[in-house]
1. Consider the structures I, II, III: one of them gives 46 for percent of Cα pairs over 19 Å apart as calculated from the coordinates. Say which.
2. One of I, II, III was used to compute relative contact order in percent (Cα under 8 Å, 6 or more apart), and the answer was 40. Which one was it?
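Where a number appears in this text, it was derived from the coordinates with a stated rule and is not lab data. Just so you know, these numbers come straight off a predicted model, no measurement behind them.
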Structure I
Amino acid sequence: MSRGDELKELASDLSRAAERARGLGLPTTVYLLSMALVEVREAAVGTDDGHDDDTA
C-alpha cells in the first residue's frame, strides 16, 4: 500500500472517530481529531502532487 493510500485510509479512520466523538458529546476530542484530519488530508494532497511532506 502506498503512502498516499495509507494517508487516505487514516483520514477516513479519523473522520469516523470524529463523528463518533461528536455523537458521544466530546467536543475537545472532536476538535483534536478534526485538526489531525486536516493535517493528514494536507499530507495526502502532498503525496498526490509528487512531493513527500515528511517534515513532521
Structure II
Amino acid sequence: MKSLLWLVLALAAIVNVAANFAFGGTQQIIVSAITGLTAIASATALYLTRDRRTA
C-alpha cells in the first residue's frame, strides 16, 4: 500500500511539472490543481499510515 502511495505521489509531481511545459492557460491550471490535490491526498495517506513508535 505504501509503495503505491509513493508511486502516486511521484507521478503527481512529475505530471505537475510536465504540465507547465505541455499546457497553457486554463488547461495548465486544471491539470495542476488535479495533480496538486492528488499529491496532497497521497502525502496525507502516507502520513496517516506511518509507523508510530513510542520513545
Structure III
Amino acid sequence: MTPITTFFRNLEAKCCASCGQVISEQAESYATECYTCQDQASTDAYKHYYKKN
C-alpha cells in the first residue's frame, strides 16, 4: 500500500479547465478553474443577468 504522502506528492499538476494554467492549490480541492477564470465567469454572468433587466 502506498503511503498517502507519496500518493499526493506524485500527482500531476492540476490545470484550469478553461485556460490550462496550472492551479496552485491542494490537489484534493474540487475546483476546476483558476481564480482568474472563476472571476471572469462571475463577471460575465453578472453582466448578462443585469443586461436583460
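1. Here the read-out was taken from III.
2. Among I, II, III, the structure yielding 40 for relative contact order in percent (Cα under 8 Å, 6 or more apart) is I.
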